[in-house]
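Listed next: structures, encoded as structure tokens.
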Structure I
Amino acid sequence: MAMSNVLPFPVPVQRRPTLQSLLDMTHDMLALAKLGDWDGALNLQLQRRDALELFFADLPPTLSKLDIATTIRAILQFDTELTGHLQHSRQTLMSEARSVRQQHNAAGAYLSYSS
């Protein structure tokens, strides 16, 4: 088969994200964080960042500035709540690590005195 007969694989067209889809992604990130799925939340955050860049690269003139501002405020509000969950999870992990370290030290002390 000659190379001239080979058709290129179609590249999917990247759809412009909507304000609602950006808000939905943010809401889903928060839901994943509440479930403790930080990998899922991080992956969705990376997708949302790309979607935000695509959205703001070429704003449609028909979009209301008020709608854009309202959506950005809502996204920031969700992000603040997400940060709160992250901080709480971090503190929980630090507490658990401290407890494990204390148990390890106690076991080491017990073993050194019992030998």
Structure II
Amino acid sequence: MIEVMEIVAIQNEEIYPPKEKYHVCVTQNWFFLINSQARKIYRPHVKIPQTDYRFLRQDSYICCSRIFEYATIDNSRKLGVLSKSTAQEIIATLDSARTLTPEQIDCIIVKK
């Protein structure tokens, strides 16, 4: 079972092209995607430095504007756990996530 704030590699079929991507579990079955670039479409995002997360090839960004929901995950690779300070940054960023509903934000904050 994947725990909240664990970072895992999951095959993501909702992106193009489908491929294995790094994700952060933000509540049961809900994940934020980790991207290698800070593009406008990924805002708001939280930067995570490669020096703190050795499995990253470069500084990366947790996209806090879209939730990926996985009812079942057949294959995943556990990579690490988000630091408390990064988790707090995500929670602080959620207020500016215009694409998330208040109910989604509440679930993420309550289950931190």
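Read the figures in this text as sums done on the coordinates, not as results from a lab. No experiment lies behind these values; they were computed from the predicted model shown. Cβ atoms are built from the backbone, for glycine too; each structure is taken alone.
Taking distance in nm of label points 7 Å out along Cα→Cβ at positions 18 and 42 from the coordinates of each of I, II, which one would give 2.2?
Derived from II, not from the others.
If helix-only ellipticity at 222 nm (-39500 (n - 2.57) for each DSSP H run of 4 or more, over all residues; to 500) comes out at -27000 when worked out from the coordinates, which of I, II was used?
I
Given a value of 31, 30, 27 for Cα extents along the principal axes in Å, calculated from one of I, II, which structure does it belong to?
Source structure for this number: II.
One of I, II was used to compute distance in nm of label points 7 Å out along Cα→Cβ at positions 66 and 82, and the answer was 2.7. Which one was it?
Clearly, the read-out refers to I.
To which of I, II does the computed value 8.4 (mean count of other Cβ atoms within 10 Å over residues 58-65) belong?
Answer by label: I.
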